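Q: In structure tokens below, several structures.
All of the numbers you see were taken from the coordinates with simple rules; none came from a lab. Bear in mind that the values here come from a model prediction, so they are computed numbers and not experimental data. Cβ atoms are built from the backbone, for glycine too; each structure is taken alone.
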Structure I
Amino acid sequence: MLKKGWKYYACLLGSHLMWPALAVKSEQGLFSFNDADSNSPVLVTTDYYMTVYRVTEAIERQKLKCHLLVVDGRGINVWCGSRGGSVDTDSVLAAISNSNLGEKVSHHILVLPQLAASSISKSVLAENGWRAVFGPVEIDDVREFIENENRKSREQSIATFTLNRRIEYNLAHLTFETIMFLIMTPIFWALSFLGGPLLSWHDYWMTNLLLLVIGVWILGTFMALADPLMPTSSGYVRGAITGILALVVWKMVLLFISFFSIAAVVYEWAWLDASGLTILGLSLFVGFNWGGSTPQLGEAQMTRDIIAGIGTLVVLFALGIYFPLGIF
């Protein structure tokens, strides 16, 4: 049983969203549980630490007699690894060969994660003497799946996105985005030496960095909580909706303040001033990033969201240069 140590919490806080060199990996190979023998089923997963932790935890909790084949996924979770090419048929075949799996089990059946289906070929595995079946989405359903002779219900084939899961994914994304902001700071400092708008941008960034980070966390948390209520799966559109709502709330706050400060009256009506552009920009940024965490979003839609999001951020930045209250 893996321990819920620093690696687990590093995964929880978003290090799995960084490049593979910084990924948190688990040991690869073949592991047996509860006196598994040559007739016991073989489950397959990637070497992402949190995935291995949760799979082994479920196996031991259910007292499932089985083998677990942990393949090289460059420390990336099953879904992202499959979509990004980190785990594929060759990864599985290599793990089979390296572990001498064929000599340790009397059957040649592999129970693969359903979320890896986009990158693993059952036909190629069959050509190499292995029959692959895709198990349930949730590891907690694997015992019933095996007892039902590797058949699953429709419900077991559907990825759910519960509140706990949304909060967890949101925490990972927001931590990653905060790290990105910190990395961008010295870059903006270097560009500021070019003067002009870049110097103004650097000054605005440094003055408002803490507020920008707080804004990202507020907007991201709102998207996680409001996910089931959103009318679309598009992260870009969700970001736009959230940004408009946040902008309305912010301007209502300023309207309230204006009753106590005459100077705030003019500021409050400047809907696309620096603060307005910042709110919209942050929300779009969080939106198209958040979309990649949801099981509802396909790869094609995610690509469109990223292109549209980056394009809109460029436009907002260009608009911000011309506002006297600062730039976005």
Structure II
Amino acid sequence: MQSIEDVRNSLVAQIATSDTPREVLKSGEIKALYGQLSSLAPEERSAYGKAVNDLKVALEAAVADREAMLDDAVVQTLDVTAPWDVNTGPRELLPTEQGTQHPLTKELEVVVDIFTRMGFEAVESRQIDDDFHMFGSLNFPENHPARDGYDTFRTEEGLIAPAHTSTMQNRIIKAGKAKLEAGGHIASISYGRVFRNEDVDATHEHTFYQVEGVFVSDKATLGDMLGVLRSFFESYYGQALQIKTQPGYFPFVEPGLEFLIEKPAALGGKPGEWLEMMGCGMIHPNVLKEAGVDPEKYQGFAWGCGVERLVMLKYGIEDLRHFESGKLGFLRKFV
């Protein structure tokens, strides 16, 4: 029995320092212990054999502990939010690729930049709002049929995922009222995601981006609006453009117009081909009143358009769903 204890102490010590602890189990010392069974008296073999088996169980446990310790030693903690050089270890453990902005984000920045250079302030729209800012403040009477044209998402509490960035119009006009009274004007755009209960296809999405513009002063005219919009589109598409308008109905503007541009040659357009780009018009007097502005003294114009439509035309993208697909092949085209 003393020889078994001596072997245990010796092999456990070897296992504790070995990089290949399982090899220690092949030790000739263990075989030698089993070889002694035949030389023992029959009444001694049972206790001796049990002691040798207990030794093997103890050694297996020691090997498992040592292997776990060795595994822990090679585990590398990586901070995936940190630059690579903050982490240590072979680079292949964490393959990296330079990320880029989403094409919608990049183009939205271009749109915002054009308008801010024209003197407009830019504010991000909300992604949850109430019925007043979605409809009431924009001259949609209760139960008005025009409300049915907006397939809105609503929460159980009655809040709304905005279906247009026009929900910011009342806030913008109220915030700029002091400027008007001091002899200035309101010039602001709002931008952000909007949501509608749409069946998704090549030209429809339930989530998309819009840009809304508001201008109010004591002498704003439709001519001013057309000049602003024409300048924007010529800057965005990088060429001179012909424009025209046609009547359109929107409860929050009067008169309401649909704004069209002659299809740019860069997009394969030919003379006489027109593209409807946005709705626009003079802000309805009821909208000004709701924001605390006297429509007898001030007037303004507003417009709104979808960002995806601008980008699709600019780059010849045929399917709206590409923007939300997460397909790297599509996204890499804009790097």
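Q: 3.4 is what came out when distance in nm of label points 7 Å out along Cα→Cβ at positions 54 and 102 was calculated for one structure; which of I, II is it?
A: Numbers: I: 3.4; II: 6.7.
Going label by label, the one that fits is I.
Q: Shifting gears a bit: Check the numbers for FRET efficiency 1/(1 + (r/R0)^6) of positions 142 and 246 (r between Cβ atoms, R0 = 25 Å, to 0.05) across I, II and tell me which is largest.
A: Largest calculated value belongs to II.
Q: Another one. Quick check: -18000 is what I get for helix-only ellipticity at 222 nm (-39500 (n - 2.57) for each DSSP H run of 4 or more, over all residues; to 500), calculated from one of I, II. Which structure matches? Working shown, then result.
A: Working: I: -18000; II: -11500.
The correct label is I.
Q: So if we calculate mean count of other Cβ atoms within 10 Å over residues 46-53 for every structure here (I, II), which label has the highest result?
A: Values: I: 24.1; II: 13.1.
Greatest value across I, II: structure I.
Q: Moving to a separate point now. Using distance in nm of label points 7 Å out along Cα→Cβ at positions 30 and 310 as the calculated read-out, with 4.4 as its value, let me know the right label among I, II. Don't jump to the answer; show the numbers that get you there.
A: Values: I: 4.4; II: 7.4.
Traced to structure I.
Q: Quick check: 119, 47, 40 is what I get for Cα extents along the principal axes in Å, calculated from one of I, II. Which structure matches? Walk me through the intermediate numbers first.
A: On the way: I: 81, 41, 35; II: 119, 47, 40.
The correct label is II.
Q: If distance in nm of label points 7 Å out along Cα→Cβ at positions 110 and 318 comes out at 4.9 when worked out from the coordinates, which of I, II was used?
A: Values: I: 4.9; II: 2.1.
Computed on structure I.
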